[in-house]
Structure formats: C-alpha cells, structure tokens
Structure I
Amino acid sequence: MSNTKNVRAAFELASEQYQAQGVDVSAALQKLSRVAISVHCWQGDDVAGFEGEAGTLGNGLAVTGNYPGRARTADELRSDLEVAYSLIPGKHRLNLHALYGEFDGPVDRDEIGVEHFRGWMDWSREQQVDLDFNPSYFSHPKASDGFTLAHSDAGIRQFWIDHGIACRKIAAAMGAAQGNACVNNFWVPDGYKDTPASRKAPRERLASSLDEIFAEDLPRSQTLDAVECKLFGIGSESYVVGSHEFYMGYAISRNKVLCLDAGHFHPTEVISDKISSALMYVPELLLHVSRGVRWDSDHVVTYSDELQAIMQEIIRGDYLDRVHLGLDFFDASINRVAAWAIGTRNALKALLAALLEPTEQLQQLERDGDLTARLALMEEQKTMPLGAVWNHYCESTGVPVGAEWLEKVRQYESSVTSKRCDESVVS
C-alpha cells in the first residue's frame, strides 16, 4: 500500500522542481482533472456486442487471444467498466457502439432506436459517466463483402444509410439526457483487398450516403458528427474508400469533426504531426488513442514517444477545448479490465507530462531563435519527477497509486470474471 506521507513529500519536492522551471503544478492538475477520456466499451467483450446471432466479427477487425472472463451481457460489461473507472483518476466518458444495445429479440441495424439504449442511459446517469456513440458498419451479413455505405447495390446502401440516421437520433437523445454533446463517430470499413478498377465511384457513393445521413440538422449541443479515416484494413489492404484525404475534405466541406486514429496510418506516419494542420481547417478533432504494431492492430496504449507527442501537440497548441480524446484498442490476451486501466492511465499520464512542460518558455526560446536552449530544456523534461506528481494525483482522487490497482483487478478476477464460462450467458 502507498504511504501517504511519502507520496506527499515526493510531490512537494517535485512541485519545487517544476516551479523552478516556471510550471504551476496545481494549475496543471486542475486542467487534467477537467479532461474526460472516452473509454471504449469494446475492449471488455472483444467487440462481440449483444445482437445474438447477427454476425461474426469481420470487415477489417480482428481480436486475438482467449483470456477468460469476457463480458457476455450488458450488465457484466457495466460491472467491469465500473471496476475500471475506479482505478482511473478523474471522471471519464464511455464510448458505445451500436451493436451494444439491449435487444429483447431480433432487431436489425436499420431498426435500432433510443429504447434499446435506455439501460445504458440510466447507468450513465447513475454513474455520472457521459456517453459517446458509434454506428456499427461491420459484423453483419449486409457487410460481408466489405462494402456498406459505398456499396454498388442501392438497397444495401440504403440499409446502412438508415442505420446511420437511426444512430444520429440515438446519439442526440443521449446528449440531450446528459446535458452535453454525444460524439457520434462514423467509421466505414469499405474497401478492396486488391487494386480497384475505379477508386472514384465508391468515394462518390460514400459521400452521397453520408450527405443523406447528415441531412437532418441536429443540435450540436446534443450530438457532434465525426468521420474517421483509415489507410488500410484486413481485407482492404489495397484500397479504403474513406481515406485520410477523403475525410479531411469531407470534414472541411461539411463542417464535421475529423477523427484521427493513431493506428490508421502508415507505420512511419504519426497523427501528432497532423493535429495542428487539421485544426486550421476543421472545427474539432476526435483522437482515437491506440497503438499499431506493424499494422493497425489496436494494441493497448503504452507510454510511448508518440503518445507523449500527441498530448504535447494538444497542450502546445492550446487545443484542449477543440479535441475529444477517446481510446480504441482491444486485446483478448490479457485481463480486459487491466487493459482499460493500463491504457487510460497511460493516456492521462502523458497528458499530465505535457501540462507540466514550461510551454511558454520553450516557445519563447523558439521565437528568439535560441534553438540550443529549446532542445536542452526539452531533454531536461524527460527526467523531471512526473511520477511523483502522478502518484499524488491518483491518491488525491481516491484511486490506487502505482501498480496497486493490479491487486484490485486480481481480486475482481478471482471473485467475478474467472467464474464466467466462455460462451454461456447468465440468464
């Protein structure tokens, strides 16, 4: 267990070191406490959802591993999430996919409604966890050939248009109920495994379908429409209709939120470098903080150079009020609650490190042309006592310090998740 006295003493020493650089630690912690990360529901059940026999995972998605104890019902998933939130400092959001509705019987994607998410909305109010949303353009028979909104069949295309329209209404109801906008993110996996004969026609169909979905002007105070780009996926290695250039243009011309996923670009490409450019032209960004390993594999977020760079760009550009932070990874090879805790705590830790930079001093040195001092101070930041400030923040918000959270996960696994059978559902 942490020693409160030692944590406090280390924090006071760290504060003095940061203060010597002109950094107000208390102000940084206040800013951090106001940041709500949208935690993704699909880590808890391997992107299975609650539609029954609607389909199997596919269309550019794959989850590997068979760690026991995945959530099989909405109640199990909510229980797991509550444990995860108890291990993460601050108040955070939940990102739901449409296939996580609670359905009494067969309900197809074009027929879903607010009533199927009342349980989530009630839970949201009780737990004070605001909701974000996503249409689900995968794991469905009408997506089996890899195309949905860009499909050449007008009937299939209309089915997915109706799904998108229904999801916007659900997201708006969620936003109205919680008193702040529900970010509704559209990721469409359409594309070809091999070289297409026409890159133009599917993109024209996708743009037309999206225009039809977004035709109704819903209040931005209730829901924000986001569109998410991708370089390639499983089964769409040669061509993805919704590329970065497609959605950048679409977001600019239609005044939409642009979603950048850290794993959706070439391995040598990073989203940290795109943030300041994109925000010159789009109103807001949604960032899916993930970790690609050789391909878009959505690994658990670690405290990597790119994660730090993403958070630095947000703070250095003063973008906190224009960027929505969400997570997007799924790993079934480790304890799923632990995956949430590791990824979210790392994202917050990297954001704290960025808030503890002497940003104005660094930027003034740059304006003055003193690039030597700029580099020197940036390098000194790497050995500043971030951990002491982080431990204090965790303790002051009532969550475990250091790796103490892992013991709580183990206790929960022993008493709850280890007793779940792989496929059977508790009635």
Structure II
Amino acid sequence: MSDEIDAPPAELPQSEPVAPTGVSRRGLLGLVGAGAAGLAVGGAAGAGIAVAAQASTTPSGTSSTTYPFFGEHQAGITTPVQEHLHFASYDMMSRTTREDLISLLQDWSYAASRMTQGLDVSATGAVGGPMESPPDDTGEAVGLAASGLTITFGFGPTLFDNAGQDRFGLAGQRPPELEPLPAFLGDALDPAQSGGDLCIQACADDPQVAVHAIRNLSRIAFGRAKIRWSQLGFGRTSKTTAAQTTPRNLFGFKDGTANILADDSAALAADVWIAQDQPGWMAGGSYLVARKIAMIIESWDRVRLSEQQRIIGRDKAEGAPLSGGDEFTAPDFEATGANGKPLIDQRSHVRLAHPDLNDGVRILRRGYNFVDGNNDLGRLSAGLFFVSFQRSPAQFVTLQRALSTDAMNEYIRHVGSGIWLVPAGATTGSYVGAALFA
C-alpha cells in the first residue's frame, strides 16, 4: 500500500477514495450535524459493486484486484469471496456521544475507501508525517497489493438500545427485526465471543492486508470504540461466483455448492437485499449473522467414511448428493436404496438445510475456516466461522431451527454469535450509515 494520493481531485471514479473538498481523514469534518442531513446512501452509480473490479499498482510494481468502496451496496457481500478474513466486533466506549459515533463512521469510511484501493489510511501514511508524531498508518502493508480487500460495516442491536439506554438517539430507528438471535438447541455461547455494537468484516487474498485493515480501523477508533472480540479466518467455505470452485471445510467436505451467486439478481432481491419499501437508511442493506462453530476435529477424524457421508448427505470425493449425479445435481430426498431406506438420511445436513424443505428459504454464505491453536487438552481449537447475509434474520432462524436434529451436531458446538444490520453502501464523499443520522 502507498500514500501516493495527497489531495484527491473534486471528481473521481466511483472506485476511488475521496474526501469532501478541504476535509481531512479525522472525521470527514464538515459532514457532522446539519451537513449530514443532506447525505443519501446508495447511489445508482455503484450498482456494479458486486462484481466490478480494476487493477491497482503498488509501489513494488505488483498488481492486484481492487473493489470499489462506494456504491449501491457495501462490498464484501456479493464480491467474489477472498481467501482470508479478519472479523472484529466493537463496543462504543462509555460516555461517547452521537457526534462521536458519526465522526467514527466518517473516519472509518474514509480510511476504508483508501485501504481498499491499496493506499495508506491517509496522505501522510506510515512514513510521510512528522518524525516526532505517531504515523497515521501502522505500515505493515507498505508495498503490498490491495489483494481484493473489502471492508464491510454493520450495526448491532445494542447500538440502538443497550439495556434500555438510548445512548445515541437511535432507538426510534431500530428495525423491529434487529434483535439478538434466540437461543438454539445445543448453543454453548461465550458472551466474550458474541454480540457487539458495531462489526467490521475485512476480507482479502493476503492475510496481512486484512489484518492491517482491522488494526488501523481499531487504532482510529481509539477513545470512541474498542474491540469486543475478533476472529481470523482462512480458506473460504463458500463461493459467490460461478467461476470460483467449491471449497472444502475442515471436515473435508465441499461446502457452499448451492450458495446464492452474485449474478443471480432475482435471488439477491428476494433473499439478500432489504427491500426498497423499508426505511431509507435500511433499503439496499442486509442482515449479517456470524456464528463461531467449533468442530470436534479429533472425534470426526475417527468416524468411518460411510458414516461421514451419511451425516453430510454428500459424497466426500466429488460433493455429489448421495441420491446420485454430480456436485450440482439437485438432491432427490425420495430416492431409496436396495434396503428401502432413503439414500439421503433424514437427519443429514444437506436434507435439513435444503430450501425445498424450508419453504424456499435461502441465505448467502461467506464463511471461513479457523484454527486458534489448541486447547488445554491438546486438541485443535478449530472450526467454521460462519457468516451469512440475508434480507431478514427470520431466514437464518428458520434454517438454524431446522438443523436442531442434524446428525452433525454431535461433532460441532456453536460458541460465538452475533447479528448486525449492514447498511447500504455509501455515496462518494459520504460515509457508511449517513442516512441513519439524517
């Protein structure tokens, strides 16, 4: 990343970072208060953010894909899933004000608009500022390509109402559906790995670029918000474009075969994007659900192959449903074997999660594998960091309840959880969530 842009011109392409004329990174100053009332989120110019990309050249001469920060929808939802994740949940500090929250979102948006283009968080960056002051950028991404970095912001239920306290004057604009997720059978949630006022999802094809993004956004938040919990992820467990191959999870099975894809506009409108008839600040956004799912790796590794396939409902080699065909063949839940029993077990994961058996409910998945070392018993602390986007939290709740009898539950534990509303994308020169404060 570099600090080559000093003062951006008045008009730049939608994918370029830009601050309002005469405004610094520190708060996108001039947009607070009355100025913010005139801002609108989600312009038509960013409609292609899901798949639009361009080349970016770094000081080292390497090239990489960049995705626009500004646009109709936030990047990091339908964007082709990258290989690495750094997810962080934040709580606003005590005694912070509405103005503090606005300035934080402005600062974060400006820094994100630069980092996603392969730039330092400000013009002075890691080495261009005064020698006797801390640098504006931590510097570990200097010389690295943008690596397809996307940064996605979300607002949690407690941002609007925290134990009956309306800290930021937002309680009246809280969507009725933005509630903490209900308890599910088998939950073993750790409060220290759950919830949060705000969340940031940073995805990139270079893990250091993703970590750099969260590190700098956390530094910028100092005094206003602090990390509640975070999670590193690697090896995507889904795909969002037909060109991507179906990845495997840590159980060794292909995952996300039937995921919603970026070019399926009908499915996105029906299942992912919040409808335009919702309050303006919500329209074009989505609900993000994150679940940290610990896998009991050692137990699974001792299960015979035929039993593993029965539990999942798919062939481990090719990912085909056990009813026959290839990976993309629709499962036939009525097909039976020579013994008269269904070829796809009634408690298999594939059957219980399938839209045909859940009133057509679908979600867009963007999960990642994780390994957090080992526990005190010498076992791998590993699993799936599940992330999904949906038009309504009810979609996730429906599917999770359907999985209450999943045979795979013997080998997993849900240990972390959270839900956030991801606002629509920001218009050029504005910031994520601006319409909420209009």
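None of the figures in this text is laboratory data; all of them are computed from the coordinates on show. Owing to the predicted nature of the structure, the values given are computational and were not obtained by experimental measurement. Cβ atoms are built from the backbone, for glycine too; each structure is taken alone.
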When you work out mean count of other Cβ atoms within 10 Å over residues 84-91 for each of the structures I, II, which one comes out largest?
II
With mean count of other Cβ atoms within 10 Å over residues 148-155 derived from the coordinates and found to be 27.4, which of I, II does the value describe?
II
Matching 22.4 (mean count of other Cβ atoms within 10 Å over residues 164-171, computed) against labels I, II points to structure I
Name the one structure among I, II that FRET efficiency 1/(1 + (r/R0)^6) of positions 140 and 340 (r between Cβ atoms, R0 = 41 Å, to 0.05) of 0.10 was derived from.
II
Computed -13000 for helix-only ellipticity at 222 nm (-39500 (n - 2.57) for each DSSP H run of 4 or more, over all residues; to 500) - originating structure among I, II:
I
